[in-house]
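Here, each number is a calculation from the coordinates, and none is a lab measurement. None of the values given here were measured: they were computed from a predicted structure. Cβ atoms are built from the backbone, for glycine too; each structure is taken alone.
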Structure I
Amino acid sequence: MAFLRRKGNSYYLVHNLRRGGKVKQLHLACLGERPRLTDDVIRKVRRNHPMLEVNWRELRKRLDNHVELLVTDTNYLNRLAANVRKLNLELADVAPRWLAFGASQETATEFVALLKLLRSTLDIKLHEWHQAPLLPGMRKAFR
């Protein structure tokens with residue numbers, strides 16, 4: 001039976017195997033700091049371990065019931081801010097002309113859809129934080 005295991009700050013999808021009377025853990029996938037069982041993860045595990053039977057429905061149910069405590073770790077927020085800065089710079093370099101010549105129609109369409117999703121998520125988050133600022137004076141930062 002596959003299950004989640006936390007090691008350090010990351011979560012892993014693992015499966016126990018018995019070899020020579022000893023239990024060995026087979027790492028199926030790294031799920032990162034916030035465990036998410038995406039379709040891509042499932043495809044990769046199925047491709048890399050075709051003989052392994054995993055109850056994906058049960059595993060997703062357990063993940064849905066997994067409670068992630070409020071992140072108050074400054075290091076986490078610093079890493080997230082660094083990722084946002086990096087993404088901002090990367091997106092600034094992408095031009096529509098590049099999509100027309102450098103990517104397939106399917107990839108370009110997916111990229112634009114992801115940008116729209118990102119815009120929606122940002123709008124929702126900025127609205128939430130504008131309505132209920134976490135720190136005194138934060139309301140000015142969102143205008």
Structure II
Amino acid sequence: MEGWKTLIEVKPIGFVVREDSLEDESKVVLAEEFAEGLDGIEGFSHVYVIFWLHKVKNRERRVLKVHPRGRRDLPLVGVFATRSPMRPNPIGLTLVELVERKGNVLVVRGLDAFDGTPVLDIKPCVSETAGRKFRFPDWLVRLKAEP
């Protein structure tokens with residue numbers, strides 16, 4: 001297959017700020033140049049935060065099987081069947097509750113990333129998930145209702 005070794009350049013759009021490691025709320029601080037890209041995000045109750053697991057070492061990127069959460073009492077499984085940070089491309093993805101937006105800053109609840117983690121992208125959650133109740137902006141509700 002062509003392109004397997006293609007270099008992909010990805011630059012952070014911002015960083016995670018965690019003022020208290022025990023607190024469930026954290027901030028996603030975008031570079032000012034991307035602030036207007038957040039316009040309208042307030043209509044969503046949940047967003048996906050995509051980030052780079054910057055603390056994963058190069059040797060850990062070659063690991064393809066892990067015991068979930070490092071627990072030896074759990075089966076050895078492929079990294080793609082887990083949320084393990086050890087993977088060929090250490091990309092993290094978390095669905096978080098959007099608490100509020102303040103300019104270029106999103107206050108979120110439930111982000112499992114360290115202080116200083118580079119943020120690659122933010123995407124709104126646009127579909128319902130069993131057992132969860134989401135809020136959507138009117139335009140999306142109308143769009144989904146169209147044939």
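Here are the numbers for this structure:
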{"read-out": "Which entry (I, II) yields the derived value -17000 for helix-only ellipticity at 222 nm (-39500 (n - 2.57) for each DSSP H run of 4 or more, over all residues; to 500)", "value": "I"}
{"read-out": "Value 13.0, calculated as mean count of other Cβ atoms within 10 Å over residues 5-12, assigned to which of I, II", "value": "I"}
{"read-out": "Structure responsible for 2.5, with distance in nm of label points 7 Å out along Cα→Cβ at positions 85 and 109 calculated and labels I, II on offer", "value": "II"}
{"read-out": "Structure (I, II) behind the derived value 14.1 of mean count of other Cβ atoms within 10 Å over residues 77-84", "value": "II"}
{"read-out": "Value 12, calculated as relative contact order in percent (Cα under 8 Å, 6 or more apart), assigned to which of I, II", "value": "I"}
{"read-out": "Given -0.35 for log10 I(q)/I(0) by the Debye sum over Cα atoms at q = 0.09 Å⁻¹, calculated: source structure among I, II", "value": "II"}
